[in-house]
Structure 1
C-alpha cells in the first residue's frame, strides 16, 4: 500500500483529499504541525507528497527544498497560485508536477496514480530513519542533521542503524560485533571501539556531542 502525505493547511481541502485518496486504497496522512513538516515526512516515510505552496510558518517551496535534501520522493504541488512564475518555481525547487486549485478529484487521483506508476515501476524507494532530528538515509549510508550531511563507512552505518532502530535500549558490544560479523570479516573488540570513535567524531562535526552514550560494562545507547 502506497503512503501519501498531504501538506495542506485548509482543513476542508485536506480532509476531502484524504477521504477521496483513501477510497482508492492508499494510506494517507495529513500534516497538522506546519512548523515541522520534515519530521512528519520522515516518520511517515511516504511514497508521494501533495504539497500546497501557501502554508503557515514556511511556504511549500521551503519544505520541498528540505525534503529534497533527504529524498527523491515525488512531490506534486497543489496551489491556487497557478501562474507561470509559480509553476516554474515549483519545478525548479524540485517538484514533479503541479495541480491548480480548484481541481477535480478525479484529476487528482489520475495524477497521483500516474506519478506512483512512473516512479515505482522503475525505481526503488528511499528509506529514512529519524531520531531527535538526526536522519539516517539507509539507501546511501549518509546522516543529516540541521541541514548538514556526512557520509558513513559501511561499519559506521551498520552500527548507527542498529542503535537508531533500537533507540532507548542498550545494545551490547557483543551484539554489535555479531551483527558486523554476519556480513563482514572478523571484527574484534578493538576494531569496534575504533569504529564507534570515528562515528562519534562524525556526529560531533554535525553538532551532536552525546548522541551515542556509553553504558559502562553494558554497551551503547541512543536515547
Structure 2
C-alpha cells in the first residue's frame, strides 16, 4: 500500500500519552503548594516557550521548565538554583503511560494507521520518555520541535511534521489532551481529537475538534469502527 494514502495520526506526548502524576507531585513538593501551583508552572512554561517563538530565540524546553520553576520558587520565597530545579523535574524522564494507552496504540497501528509523536520536549528527552514508558516502538516517527526551532502551537510546526511524514495536514489527525495544542493543529489544517483528561479544557474561542473522547480506547474504537 502507498503509505501516502494511509491516515497519519500525530500524538502529543506529555499528559496525552504519559501520566505526569509523579512530575506534578515533585513540582508541588518543591514549590510547597498543591495542584494550582503546578498548573501555574505548566502555564508559565508554555507562555515562555511562546516568548521564544516570538523573539526567535529557541531555548530547550527542559531549560524553560527549569527556569520557570525557579521563577515561581522566587515568587514564593523558596531558594532554588538551576541544578535543584532540574532535579525536581527528573521524574519527567520515567513517567509511565496512562494504563489504557499501549493497547489502544496497538489497535490503531494494527488497523493500518501510521503513528507519529510530536512533542515540545527535546529529542533526547522524548526518546527516553517513550522508551522508558514502553511505547516507543508503536511510532513510525518521533518528532521534537527541537528539529525546527519552534514550539507548538505555532502552525508551522504541524505543517512541518506532516511534510516529514510525506503527507499534507488535511490527511492527518492530531490527538492531544490540551486545548491549545488541538487549536494549533486545526489552524494548520489538520483534523483534531481532544482527549478530555481530568483538569483539561478546550479553548472556547477555537473551532470544535472533530472528536472529543475521555480516553484513547474510545477514540480508537471510533477510528477503527468501519475498518
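Coordinate-derived values only; no laboratory data. Computed from a predicted model, the values in this text were never measured in an experiment. Cβ atoms are built from the backbone, for glycine too; each structure is taken alone.
With respect to relative contact order in percent (Cα under 8 Å, 6 or more apart), the largest value across structures 1, 2 is given by 2.
Tell me which structure, out of 1, 2, gives 114 once volume of the Cα convex hull per residue in Å³, for residues 69-148 alone is calculated. For volume of the Cα convex hull per residue in Å³, for residues 69-148 alone, the value 114 is produced by structure 2.
A value of 5.6 for distance in nm of label points 7 Å out along Cα→Cβ at positions 13 and 197, calculated from one of 1, 2, originates in structure 1. Once mean count of other Cβ atoms within 10 Å over residues 45-52 is computed for every structure in 1, 2, the highest value turns out to be that of 1.
When Cα Rg over 2.2 N^0.38 Å is calculated for each of the structures 1, 2, the largest result comes from 1.
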